[in-house]
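Multiple structures follow.
Each reported figure results from applying straightforward, stated rules to the coordinates on display, with no laboratory input. None of the values given here were measured: they were computed from a predicted structure. Cβ atoms are built from the backbone, for glycine too; each structure is taken alone.
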Structure I
Amino acid sequence: MLENIVAHSRQVCRVSLWMADHRETNGLNRDLIRAAALLHDITKTRSFSTGEDHAETGRKMLTEMGYPEVGRIVGQHVRLERYFASPVPDEAEIVNYADKRVLHDRIVPLAERMQYIVERYGLSPERKSALLLLWEKSEALERRLFAGLSIVPEDLIPDSAVHLPHSG
């Protein structure tokens, strides 16, 4: 993995664990979240030359290595298989959302990250339309993840009252 992708993945991990830790009765598997967040872009570097879907090839690679649960989450870090599939947020939703809040290695508002994604990857009208729909789903996911919590999405932004610990 390129160093900038490693830095991005570390930040996604910090955000993911912070999100998980703020769920009161979370029942979330922190080790699974940590592994999936750190590995979510495992095949991204090679995708630059192959044009492959790095979420799918990452899922496949990790599953073949014997880590199907990690692979399942990695495969959903761009787009969830099903939105709101369970009554409470799960590990895949946490990692998916965290990835949508980290631009390169900076935590940014969801709108800033999604605007970047649309500009960078929405090169055809069809792709742009799909990404705008993804943006809407990501906003709904954000509302779901923060509903009933004592924190708000802005708490993730650096220089806010909350500081993210290093993922240990």
Structure II
Amino acid sequence: MRIIAGAHKGRTLKAPTWAGLRPTSDKLRETLFNILAPRVPGARVLDVYAGTGAVALEALSRGADLAVCIEQDRRARALIEENRARAGEQARCMIVAGDARRALASPIPGGPFDIVFLDPPYDAEGLDEVVKAGAAQRAEGGVLVLEHASRRSPPAIDGTAPSRTVRAGDSALSFYP
């Protein structure tokens, strides 16, 4: 796993050594940031179910001002700590410990966010609620991106379907304006 572009291009990130954490692949992250490219410079980014912190750190590498990672698993939070240190981004990459649903229920420090990225477990229950709560963290004109299993239809937010869905193998990215 590595940072693909920007100030930290090529920097390797530590991957999990345990089962149950599915980091966003380099290829899918590249697709994500190719689509989001005009929105990233100066953005405030929220990475929910952050895992390794790779999405947040990629955003910072490409010019985002701030990234906040929400992660419940203590091992994953330690991994994010290590990866943000590898990238020298301790000041601009914050970590919020806790359950995503609870964290999203109130304003997150550093928000509202220009980019909200949700990467829940592909078999997660209550996806509609999480997406709606994530959407509430967006700034005016912000975008929410949901990574999900390509076999699963993305939920609507208050009756609004995603404006775009990009599929790559078993994964898909759905974009909500």
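What to note about this one:
- Looking across I, II, the calculation of helix-only ellipticity at 222 nm (-39500 (n - 2.57) for each DSSP H run of 4 or more, over all residues; to 500) that yields -18000 traces back to I.
- Winner on mean count of other Cβ atoms within 10 Å over residues 90-97 once structures I, II are ranked, highest first: I
- Which of I, II yields 11.7, 36 [Rg and Dmax of the Cα atoms in Å, for residues 66-113 alone, calculated]: I
- Comparison of I, II - label where distance in nm of label points 7 Å out along Cα→Cβ at positions 130 and 154 is highest: I
- Comparison of I, II by relative contact order in percent (Cα under 8 Å, 6 or more apart) - largest value held by: I
- Distance in nm of label points 7 Å out along Cα→Cβ at positions 122 and 138 - highest-scoring structure of I, II: II
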